[in-house]
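The structures considered in this document are given below.
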Structure I
Amino acid sequence: MKRRKYIFVTGGVMSGVGKGVASSSIALILQARALKVTALKIDPYVNVDAGTMNPTEHGEVFVLDDGDETDQDMGNYERFLNTTLSRVNYMTTGRVYLEVIRKERNLEYKGKNVEVVPDIPLEVISRIEKAAENADADVTVVEIGGTVGEYQNIIFLEAARMLKSKCPDDVAIIMVSYLPMPSKIGEMKTKPTQTASRALNSVGIQADVIIARSEMAIDQKRKDKIALFCNLRPENIISAPDVDSIYDVPINFEKDRLGEILCKVLHVDHKKRVTDLSRWTEFVGKVKKPRGEVKIAVVGKYFDSGSFTLSDVYISILEALKFSAFTLGRKPSITYLNSKDFETGKIKLSELNKYSGVLVPGGFGATGIEGKIKVIQYAREHKIPYFGLCYGMQLEVVEYCRNVLGWKDAHTTEVNPKTTHPVIDIMKEQKENMANAKYGGSMRLGSYPCFLKKGTIAQKAYKKDLINERHRHRYEVNPKFIDDIEKAGLVFSGISPDRQLMEIAELPREVHPFFLGAQFHPEFLARPLDPHPLFTEFIKAAIKKGKK
């Protein structure tokens, strides 16, 4: 039986400083040493999954092949490892408690007293071990959301403590902690990290490695000080300064020999495993030396977060744009435009002429929809490359029906249930769910097959006739109107195997340089080393438009 290794990554001082990227980078470094690696995310929410969370509060909902709605860090894991993960790689407090309660109701505990400790941590460990077994992993990286000292993290830290106690040579603990540098003081402060380390010690855990996040690289004096007060060797303090690209992080970690250190902590023979990050380094080189720029406008409705712009809502889309642009030798200049501002006139439609391409992402509800439709119409009529994703594809159909077929009240029934032209309508099987207020996990979720029409932009981009893409939606193009829409010139170039669901809508190249919408979410399958073909085709069209 394979002796599996586990790495727990926890946060100290403050959240949002890159624990997910650090976990992804650690997984990549070990994978580059010819180890089989998988990664898990633990979210300390009572929500069973991320699907019902507000995107402006929690960020993007990332959907896996099997339909699980997860935290955006799962996207980082898949992108960095260039792999496909499943629902066993994701857990929340709610999911863990739900399973323990289910087992108790089914008498699976054989009548014994079920308690928070040890039964909840044991369920956590069981799920971690199942994920490791499912991937046949040598090393499993487990990110614990939040920070040390938070009440909701205790059961997960207890799981790490119990597993470390049981298998001390097979478990490593990493704390990612921020070192502030107050402008008026002018010195990097280690005290918050010392305090976080003691908080970790108070739950029975000693960090094996501390990743020191900071504005600039940590100096040796601070490494020595943290090592002294946190019971570590100086070499086990890893510098993690701010970088231009998150894809620099693995390379920076290796400068401090993190891969070798973790192999030693986990009792893996590091001398036989030399890190090979050559392909990754090649990609990072393209990021740093583009031959030009391509300007893309992302017109969304979830950018508002108080006085700040929250780009995390569309993180997979933004990364997918980058992968394709960098591969084509261009630096993507991405501007976030709020669709509501096009409705109010705060932003004039003519502003879109500044950009070489326009992308409208997914979303739900009526807010900002008329602004999006105006943007789509302008992009179509002014030959600006347009890419619509999910809702962006549905609204592309609505816009075409209104302004080409002349159906002025054409709409989605999500917004206008009384329209005489419900060109986008809810799926039949969803109507009962909606009537019974069953929203969580009730959409068309996960990977579905799609046949592509030969000679279309989509088929030429993919270079094959059958694809599989991930979905997250309830509404579809209404079959009643498909014939009329296609007769008017809009081509449904991607169709489900039963020919009932329209997956891709596009205008022929001779009509428009790139006017295409996908009912699915192609951004979920874009990878740094394997860009998505539709994004790449969109960027190609945008580059050509920019030259003109």
Structure II
Amino acid sequence: MSDVEHKPGAGRIEGGIDAIVIGADAEGLTAAAYLGRAGYNTILLEAGVEIGGAVCARELSPGQSYVDGEHLISILDPAVIADLDLYRHGVSYAARCLDTAYFFEDGETLQLGGDLQMAAAAFDDEETGPAFQKFITDVFEAAAFCRPGFEAGPASDIEKAMRAAPRALAARLNFFSLAPAQEVLDAYLPDGPLKTALLSETGFRSAAAPHEPFSFMTLVRRWAGEIAGLQGACAYPQGGAAAVVTALRRAAQAARVDIRAATGVASILIEQDHAAGVELEGGGQIRAPIIVAAGAARRVFMEMIGAAVIDIEFQRAITAARPQLASGHLHLALKGVARDEKTRGHMNRRLVYAPPREALRRAFADARAGRVPSDVMIEAVFPDVLDEEAGGEKMQLLSAIAHPLPFDEALNADQRGEIEKTILANIEKFAPDIEDRIKARALRLASDVADSTGASAQDYAAPPSIIEQVALARVASSAGYVGGLYFCGREARIGAGISCAAGRMAAKAALFEAKRGGRAA
């Protein structure tokens, strides 16, 4: 039998297409929906069989599933929600503004309301309350000012924005962007549980430790986000984060985007320094003058295009960093309903274990050295408590993210067992004796997500400091200055979590250039 008979698409050239989007994660779906809504005949290609990239629902035990990837939403771009009408396509919040309960090594707890601007009123301490109010006011103002700079694109430039800021704000932005998180917190807050809690917030899911320069901007980026108009809030979507991906897919389908799963791209065709289409892994070509790539920069530029076409300085920028840290996700199916008051009293909140300052410093040092820390930050939720439709009386689900952990392309069974043991030990600080109730569990590390998506484990490592992310996004979003090529992959994204800003910006750039060149929708 011939190769053509094995590969029905081999040798076929498909034309009449205006735009191709490579990668059907949240950013790729966003870019495709924008292009489709503008009247462009758009094809969305996904190498895997699942749409959504790292965010999808997986079975944990019979009749119970968990959402792989994300469990909370904090930086989802409000413009994407409005432009793509995501509420009409199914986005809703089971918990719109989650309170957070912080747990500490000494057994104490601290609860902060989901509306952080109102949270200071809950402090009886005459010193902590006013100090926290001042902190929230200053950081929220800085975060709102920086918000356009967190939108990926060649024009993103926080430093330029800072130069245009009023003098007092510019000085504060300079302090926030350069200083270690612990230095900023020391300048604003008295010692105590609140400072310990916020120190963990600044280091969570970042490769920058709170005692290192540039680390405070992690919190500024998080608090630049809005959920239903409330700045700095966290929300649990009805159906989990996978429901957001479903809504994006529906928006793309409503825009008549042709979504093709299990259709990998072997190479991007470049003709006279301009994108001309793609060659598929199964054979055949699809021709289009606009290509938007949502994959990892190394894969897109070094493999799909090739080093011979890409500027050497651009190559260095996208291949320079080697990951050292990662986060781990642990999902637990628990028998029965929690009986201890400590757990039951906080199950409808975002739960965070915040290690002491020195323990956090050691954790980052250990993880970078390839050792599993004894103390890690934990962010956890009980999805079936937040989302009543997912709940059950005989079983409960707990989903947790732990950070920092050592990054490795592949871990053996002993290493995985050590990581799981550490995560459980830290979860028990707010859910005592939980291990006795575990019926099923799923540990998801960077290598696991990579195996399920066909990507590299590096794509799911902890991102660098926000300042480094902004600089890298500015370079990566230029797409190597290849005409007709636009990029919204990981290196173009700023902050951890589902944003969709990079997909929106890539599509907007493509539409602007196409119209400037005379292409009518």
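Throughout, read-outs are computed from the coordinates displayed, never taken from laboratory work. Computed from a predicted model, the values in this text were never measured in an experiment. Cβ atoms are built from the backbone, for glycine too; each structure is taken alone.
Could you figure out which one of I, II the value 6.4 for distance in nm of label points 7 Å out along Cα→Cβ at positions 129 and 489 was computed from? Could you put the intermediate results ahead of the total?
Details: I: 6.4; II: 5.2.
Clearly, the read-out refers to I.
For mean count of other Cβ atoms within 10 Å over residues 97-104, which of I, II scores largest?
Numbers: I: 14.6; II: 20.8.
Structure II comes out on top.
On distance in nm of label points 7 Å out along Cα→Cβ at positions 17 and 361, which of the structures labelled I, II is highest? Walk me through the numbers on the way to the answer.
Details: I: 2.6; II: 5.4.
Largest value of distance in nm of label points 7 Å out along Cα→Cβ at positions 17 and 361: II.
Just checking, which of I, II has the largest value of volume of the Cα convex hull per residue in Å³, for residues 409-448 alone? All intermediate terms of the calculation are to be shown ahead of the outcome.
On the way: I: 87; II: 74.
When volume of the Cα convex hull per residue in Å³, for residues 409-448 alone is computed for each of I, II, structure I gives the biggest number.
One of I, II was used to compute relative contact order in percent (Cα under 8 Å, 6 or more apart), and the answer was 15. Which one was it?
Working: I: 15; II: 25.
Of the options listed, only I reproduces it.
Ranked on percent of Cα pairs over 30 Å apart, which label among I, II comes first with the largest value? Kindly include the intermediate steps, with their values, before the conclusion.
Values: I: 53; II: 48.
Once percent of Cα pairs over 30 Å apart is worked out for each structure, I has the highest.
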